1. Can you tell which of P, Q yields 2.0 when distance in nm of label points 7 Å out along Cα→Cβ at positions 71 and 119 is derived from it?
2. Supply the structure label, taken from P, Q, corresponding to mean count of other Cβ atoms within 10 Å over residues 63-70 with the calculated value 14.4.
3. When mean count of other Cβ atoms within 10 Å over residues 23-30 is calculated, the result is 14.9; to which of the structures P, Q does this value belong?
4. Taking 13.6, 36 as the value of Rg and Dmax of the Cα atoms in Å, for residues 31-134 alone derived from one of the structures shown (P, Q), identify that structure.
5. Starting from the value 26: which structure in P, Q was relative contact order in percent (Cα under 8 Å, 6 or more apart) calculated from?
Structure P
């Protein structure tokens with residue numbers, strides 16, 4: 001799996017519960033790449049993902065926060081280089097219609113680099129009120145839902161003073177997505193294209 005975030009904490013907010021659910025799966029590896037990050041937030045990002053998925057490899061690039069559209073070429077070049085290094089079966093990235101310009105651009109560019117991976121676009125709650133109904137869900141156990149919130153608070157102390165950062169928001173969104181797919185908690189994702197490999201008569205795929 002490859003997890004892409006525009007900023008430190010994007011991946012963990014967007015799919016942290018899913019990472020916790022997958023952490024016990026054998027033969028699964030995770031790489032996370034964050035496009036921006038101040039020195040202080042870089043350290044947070046490097047420590048965070050392995051807490052959600054032990055053994056995860058984290059890379060933080062030095063593109064400018066909140067300015068990714070003005071740096072389209074460097075971002076595209078960075079993604080193309082990542083595409084040569086990583087051929088994931090499953091890729092997580094921000095939504096293509098996210099109201100934040102950094103999220104939106106990254107979400108749109110990933111499908112131009114990884115054309116044969118299943119791309120699930122995660123959602124991030126924010127002031128802009130841009131949430132829409134997901135196309136796919138991953139059920140998250142009650143324990144992992146609460147663990148996600150604990151790890152978010154532990155991993156990103158620079159964000160604790162923000163008025164939108166609180167346990168009720170993170171648990172509430174997972175509870176809402178859980179109701180929508182008949183589970184206690186869930187994370188919602190968006191996929192514009194998915195391929196089903198059904199195999200041929202000889203059993204080959």
Structure Q
């Protein structure tokens with residue numbers, strides 16, 4: 001089954017084009033203008049196995065907020081579109097990912113019910129040119145626009161580079177499990193018959 005999409009969104013603050021293929025192998029190119037955010041999205045691409053081409057131009061002379069949040073919006077919309085009717089997906093996914101002292105748990109339900117729960121007692125500052133606090137905004141925007149339930153919990157960690165990267169990998173792995181095909185599923189994985 002073909003599961004790809006392309007979305008372009010242009011506002012007075014950002015101009016973003018995303019092409020993705022859920023049946024990919026983690027190939028593609030990332031350009032956001034924010035080095036560490038590119039690094040996180042490269043990790044997302046690799047660990048979700050989603051082929052992803054992302055080109056974003058934003059008002060970075062102000063700060064990264066509009067760019068990061070709007071990428072979450074467009075990535076969520078592209079993911080939602082690529083899923084199609086959601087027939088035969090596993091629907092649920094979970095992952096624990098460590099990076100040195102950091103350990104993160106991610107749980108995903110491709111439910112059609114957007115919800116985001118972020119449990120993290122760490123205060124984020126900058127990693128390179130990336131405002132760490134914006135990562136939560138990115139994830140929330142993705143969850144709302146992809147129409148998924150996402151729970152992300154920091155279980156341990158002190159180095160924010162490690163924490164943000166572990167969060168990205170756990171999120172990507174859980175999402176990959178959730179959108180994977182389930183051979184035992186003959187239709188929509190819901191008693192309602194729709195997601």
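Values quoted throughout were computed directly from the atomic coordinates according to the rules given, and no laboratory measurement underlies them. In this text the structure is predicted, and so the values were computed from the model without any measurement. Cβ atoms are built from the backbone, for glycine too; each structure is taken alone.
1. The correct label is P.
2. This figure was derived from P.
3. Computing mean count of other Cβ atoms within 10 Å over residues 23-30 on every structure in P, Q gives 14.9 only for Q.
4. P
5. Q
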